[in-house]
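**Student:** Dropping the structures in below, format is structure tokens.
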Structure P
């Protein structure tokens, strides 16, 4: 029998893949699937070199068993969870918000401010898009008093969102020239959010599955393309946290194919301008 070639330090053994999957599920709720093994190596090899580990297996072993270096743990979590995003991504949800959902909520609330939550905001483009909608739909004074909260498990992504500076490539993806001129100002390295828009935004690092969830009630919750990364238990926990913080007549927007009503019967599917979204069951 021809012996198997020795494992490269850049390889990730099945055992260590399982350790990494357990780590990621515990820290973020995300389910790591074997078909992602190749992309994992590409993301983690630079970290292993940077932090002085002998290879990927060594990196994973130290993090999972000892967690002796929180900075390494954060770096791994950031490398594996920062998602691709853009302004006004998948236009349909934002058009439904602009035409129907936000005007309807604004009328119901009277003069009270609106509160919106982007549950996996990554580097902030979705949260910024929501803030822009508030200024396009509401009078400026009321938009100034409204609030968009962006949360993400990645502290690195949240740090970038808080800076509020986006590159030429970033703003070219989803922003019209008029929107760019109205809500951004040119700076070295790209464009920065104008102060009034920045005042509407708050960011915090937060795990959507955290048991001691600190956020309050929201009129709109965006949880798009997030549930697909969780197992059934994770979906139920995430939707339980969302349900507790969604106003009785508020709206939950999920990604295509993410059926909140199937997972949690306390949500009722509704159609708004051809968009599938959810309200609390029993809400009028």
Structure Q
């Protein structure tokens, strides 16, 4: 079993050191784990977004990955029975392509996960920013939100900067409950072409099990979207728990893997941004 979405305490919203996660992974019998600490490079959010190094907040555009890779090397040596990979979860917004490309080129990451966390520089995956969303974006209506979200998702895939897209229907977490049935209709109309575009770009899709530990019956994305993605030609899928603390490592992965098995797929693995295995 592998877990390709893990946030150690380098992420400002996470707890638990890289070594603590590795110890937990060995306890669980995981074979391979990929750390994907947050990197939110939007200059418009530089006062909100930080990376933590030894408990101290550092700017996202600082050389924090040097400390990150050093900690990963130490952990890999301490836990030789576990494959420990260096990944990153990058928050994407249009216009950041150059910043993201330069960042990914500077460091030897094994895996890059691209996620749409914000629209118009407002976090839609953070409950603390819901009031801002309600006042600034909600008045424009559900169709506009759906349109902007899928535009950004397609744009992220079109950059070909990422190996996979993270939690594709993350709008289920906080935003969908605020919207009426017009949003569902808009999503249904936009999904087929978006998934076809993702497939044609060669970008994979993550199956994120964090929804399951929050009481949802299906992962992000749900099995209907996974089937649509498969039928559209997507063939690369990773699985990840999106753990922000060691206790959540690996939770729900069996369900995520089973969702892929139904399609005839297995979780993909990467090394230095190269795909090792797929269907």
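Each value in this text was obtained by applying a stated rule to the coordinates, not by laboratory testing. Here the structure is a predicted model, which means the values were calculated and not measured. Cβ atoms are built from the backbone, for glycine too; each structure is taken alone.
**Student:** For distance in nm of label points 7 Å out along Cα→Cβ at positions 59 and 99, which structure out of P, Q has the highest calculated value?
**Tutor:** The maximum falls on structure P.
**Student:** Looking just at mean count of other Cβ atoms within 10 Å over residues 83-90, which of the labels P, Q belongs to the structure with the highest value? Display every interim value, and only then the final one.
**Tutor:** Details: P: 16.9; Q: 23.1.
Across P, Q, mean count of other Cβ atoms within 10 Å over residues 83-90 peaks for Q.
**Student:** May I pose another question? Ranked on relative contact order in percent (Cα under 8 Å, 6 or more apart), which label among P, Q comes first with the largest value?
**Tutor:** Numbers: P: 16; Q: 20.
The maximum falls on structure Q.
**Student:** While we're on this one: So distance in nm of label points 7 Å out along Cα→Cβ at positions 27 and 203, computed for just one structure, reads 1.9; which one of P, Q is that?
**Tutor:** Details: P: 1.9; Q: 3.6.
Of the options listed, only P reproduces it.
**Student:** 7, 31, 38, 21, 3, 0 is what came out when P(r) over Cα pairs in 10 Å bins from 0, in percent was calculated for one structure; which of P, Q is it?
**Tutor:** Structure Q accounts for this read-out.
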